[in-house]
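What follows is a set of structures to go through.
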Structure I
Amino acid sequence: MKVSELIAAHRPCFSFEFFPPKDDEGVESLIATMRQLRTLEPSFVSVTYGAGGSTRARTIDLVVRLREEVGIEAMAHFSCVGSTKDELREQLQRMRDAGVESVLALRGDAPRDADGWEAASGGLANASDLVELLAAEFEFGVGAACHPEKHPEAADADTDLTYLRRKVQAGADFLITQLFFDNASYFTFVQRARDAGIMVPIVPGIMPITNVEQVERFTRLCGAVIPPALQRALNTRREDPAAVLDFGVAYATLQCAELLRRGAPGIHFYTLNRSPATAAILRALRLHEPWRVA
């Protein structure tokens with residue numbers, strides 16, 4: 001089933017994001033973890049890839065195994081980095097032939113050794129071009145990314161929203177947000193998107209905080225903001241990993257509960273391949289079902 005259909009059918013829709021391990025042992029470990037997480041009944045999982053599409057083949061293989069061996073619907077991330085249009089078509093045809101039904105269409109980040117983003121010769125320049133290709137030539141369910149606090153390369157929030165509207169007009173069925181820690185930014189963003197005519201589901205992306213330095217690094221890269229009160233709370237626990245983990249789980253649980261209570265269609269968890277924190281949050285949410293609170 002396509003992810004867009006799962007989002008519509010499962011209210012709320014819970015999903016996990018993983019990245020492909022670098023070796024076969026890591027892949028088998030991740031498969032075993034997903035078998036355990038299946039008891040939490042995730043609606044789907046998504047599988048990312050390395051910079052420049054460096055793990056794309058492993059991504060596709062992992063998506064297929066998760067669907068066929070574990071019985072969880074899986075979506076592949078897919079970007080236009082470093083590939084011509086014909087190469088993208090070839091890779092997409094392989095995914096289609098393997099039974100993949102959903103794709104998260106991304107422009108992608110430049111390879112680490114590159115000076116900056118540059119479209120490949122004969123390739124695509126941005127995510128909206130990739131969405132257009134997918135919608136015109138394939139029958140995948142197509143998702144796209146969005147940034148409640150603005151893409152770090154966008155000139156301003158209005159420009160960012162204009163590009164997002166192009167992705168939806170090109171054929172994106174749903175959106176998943178970049179991580180954020182202030183729910184007000186999500187609700188404000190959703191209202192602005194609706195006012196701009198963007199009516200597809202917008203699933204909030206949540207990353208449980210398990211390490212202070214790690215979350216600070218991620219927010220610098222993606223442009224997300226750590227609210228001052230949260231930063232102070234993290235600073236007081238910085239040297240105590242267990243305290244950071246406990247606090248991070250509690251904070252994310254409260255964050256998710258409010259999002260669901262106020263109508264978010266689900267939660268997409270950025271797990272960083274570490275499932276215990278996400279599992280604890282999801283168990284608490286399923287127990288208390290905050291989305292049923294009037």
Structure II
Amino acid sequence: MFKKYFLATRPWSFVVSIMPVLACMAYLYSRSYTIHLWYGLWAVFGIMLFHAAANVLSDWKDYLKQVDQTDTYGATTITQGVLSAQQMLKLGITLMVIAIINGLGILLATDWSLLIIGGIGAVIAIFYPWLKYHALGDVAILFTFGILPVLGTSLVITGHIVWESLWVVLAIVPITMAVLHSNNTRDMATDHRAHILTFPLLVGVKASQMVYDAMVILPSVWVVVCVCLGKMSPIALSILPSLLLVVRNCKIMAAFSHDEHAIDHLDEMTAQLQMISGTLVTLGLFIAGLIA
């Protein structure tokens with residue numbers, strides 16, 4: 001039973017929530033800030049809990065909204081009878097409560113300012129399904145898996161908010177947004193049937209393909225810009241080999257125009273890209289801190 005509950009959280013997606021935290025830690029280390037490593041690892045665990053809770057509650061809401069049905073390709077935990085809708089709701093609520101308690105523990109150990117950041121993140125996570133149904137899912141991802149965790153991590157590991165840490169956001173989060181975007185592009189037909197408006201439905205297939213390409217290319221371009229501006233060490237250019245996967249993914253997205261099943265697994269492949277590109281730039285920043 002534990003395996004069923006664990007898989008219901010979509011653990012393959014956790015990389016998109018972990019990477020901003022790790023990249024922020026590496027970035028501040030490369031900029032010679034004194035960081036508290038254990039608090040940083042605690043923050044990694046905390047954002048994974050919030051992510052798991054948000055995934056489960058989103059799938060539960062999608063089922064109630066009839067976005068996910070037996071012929072829907074995406075989340076199938078409820079539609080295939082692995083867990084009931086009631087079990088998913090209980091799991092989501094349990095995970096959210098644990099995540100909040102864990103967040104309060106970090107808050108008590110660090111700074112009360114974290115309450116504001118964590119509170120905003122929790123609210124966005126709870127209302128994420130509504131935001132997604134009104135073409136605001138990408139914006140929600142930018143905040144919950146980008147701006148808020150980066151600022152929160154900087155507070156937790158240094159004792160104060162380091163606004164400079166926001167330079168790392170665009171090196172990581174656009175690919176996180178691309179995971180959602182590829183998922184919603186794949187599900188355009190079933191989302192339209194369910195009478196919800198995701199961003200791909202708002203802009204159409206061609207524009208969605210262009211937006212996806214821009215999202216996965218932007219992190220590498222941004223790192224080059226940051227290196228040129230002196231905001232990142234040249235070692236951060238270690239992200240550039242991931243462009244090989246970017247090209248692969250863009251070709252797959254382009255095939256969606258004539259093959260509706262071409263991007264069935266693109267969300268998972270985009271998460272893989274996130275893991276590789278994020279790891280490369282994070283390691284580059286960490287090494288830069290070591291030799292500084």
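So the values come out like this:
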quantity	calculated
Of the structures I, II, the one that -22000 was derived from, the read-out being helix-only ellipticity at 222 nm (-39500 (n - 2.57) for each DSSP H run of 4 or more, over all residues; to 500)	II
Structure from which 4.1 was derived, distance in nm of label points 7 Å out along Cα→Cβ at positions 108 and 228, options I, II	I
Comparison of I, II - label where relative contact order in percent (Cα under 8 Å, 6 or more apart) is highest	II
Test item: Cα extents along the principal axes in Å calculated as 51, 44, 42, pick one of I, II	I
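A short reminder: the numbers here are calculations on the coordinates, not readings from a lab. Keep in mind the model is a prediction, meaning the values are calculated, not measured. Cβ atoms are built from the backbone, for glycine too; each structure is taken alone.
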